[in-house]
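Input: structures, listed below.
Derivation of every value follows stated rules applied to the coordinates shown; laboratory data play no part. All values derive from a computational prediction rather than experimental measurement. Cβ atoms are built from the backbone, for glycine too; each structure is taken alone.
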Structure I
Amino acid sequence: MVSKNTICLWFDGTALEAARFYAETFPDSAVKAVHHAPSDFPSGKEGDVLTVEFTVMGIPCLGLNGGPLVPQTEAFSFQVATDDQPETDRLWNAIVNNGGQESACGWCKDKWGLNWQITPRVLTDAIANPDKAVARRAFEAMMGMRKIDVAAIEAAVRG
């Protein structure tokens, strides 16, 4: 059964593939149910996978195979808080090395066009630091990065 509040993500026929990747990559993630179309629809045929219920790090999602008309944009992203460089590297590399692409400031895009912010907690803590000089140094260090370098952020915090 779909949760009362669920994030619906639009895919072009690849919702099940994406949901399986997310379930394999992120903790507390799983494919819950696959629903097939009861009849033909604009982007598919009767029996095709229409929706996939899954979770990403405990967040309920519904993958809708709606077709090519509505691509993913940076207007929506999952922000994943990581605890250290190995976790940051593992998640970033899983996304980028599976047909995705790097972007700036800890953002990357998976091969389905969904955007991810792989964000070490040390970065969010530093940017929120009440000492404006610390926050500025961390922010400026981040601005030159693609994948976040925890050691470089820690060095920026120290000054």
Structure II
Amino acid sequence: MSHATPKSSICLWFDREAEAAARFYAATFPDSRVGAVHRAPADYPSGQAGDVLTVEFTVAGLPCLGLNGGPAFPQSEAFSFQIATEDQGETDRYWAAILANGGQESACGWCKDRWGVNWQITPRVLTEAIAAGGDAAKRVFEAMMTMRKIDIAAIEAARRG
């Protein structure tokens, strides 16, 4: 994102830690990086001239903009990043990184980072099994509903019946 601003990007509202969040995402997920950091040219309702106002970053190839807009609009589960994983090791790595950095686990493969941004750490075998439909999809879905972090072996066992 250093040369041209993309036509479309996701803007995430942060209280005042957009740069810290972007640096964590860049260090955690492949194909992620921090681009330009822009400082406020003047005082604004939740900050002063010179404060970090926006941060351009990429998460798993998706262009984003972090806006330090203040506390008015906290993150919620209405928005989440879904990260497709290939195996249990990758699933465990992302889950552990988010929790170790002040995050908290939720249900069905969801967790929340320390800034309130929600993540679905979703093994491909789970989405493929549910997409396949039928009785196997029902078994997989019911197994997923009992989980926090997704257990791929349990998902595969449910699919087999």
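Looking at structures I, II, which one was distance in nm of label points 7 Å out along Cα→Cβ at positions 119 and 135 calculated from, given that it came out as 3.7?
On the way: I: 1.4; II: 3.7.
The read-out comes from structure II.
Distance in nm of label points 7 Å out along Cα→Cβ at positions 63 and 87 computed as 3.4: which structure among I, II? If you can, show how the numbers build up before the last one.
Details: I: 2.4; II: 3.4.
Attributed to the structure labelled II.
With distance in nm of label points 7 Å out along Cα→Cβ at positions 71 and 111 derived from the coordinates and found to be 1.8, which of I, II does the value describe? Could the numbers behind the result be given before it?
Values: I: 1.8; II: 2.7.
Structure I accounts for this read-out.
If we compute mean count of other Cβ atoms within 10 Å over residues 47-54 for structures I, II, which one ends up with the highest value? Spell out each step's value before the answer.
Details: I: 19.2; II: 15.1.
Looking at the calculated values, the largest one is I.
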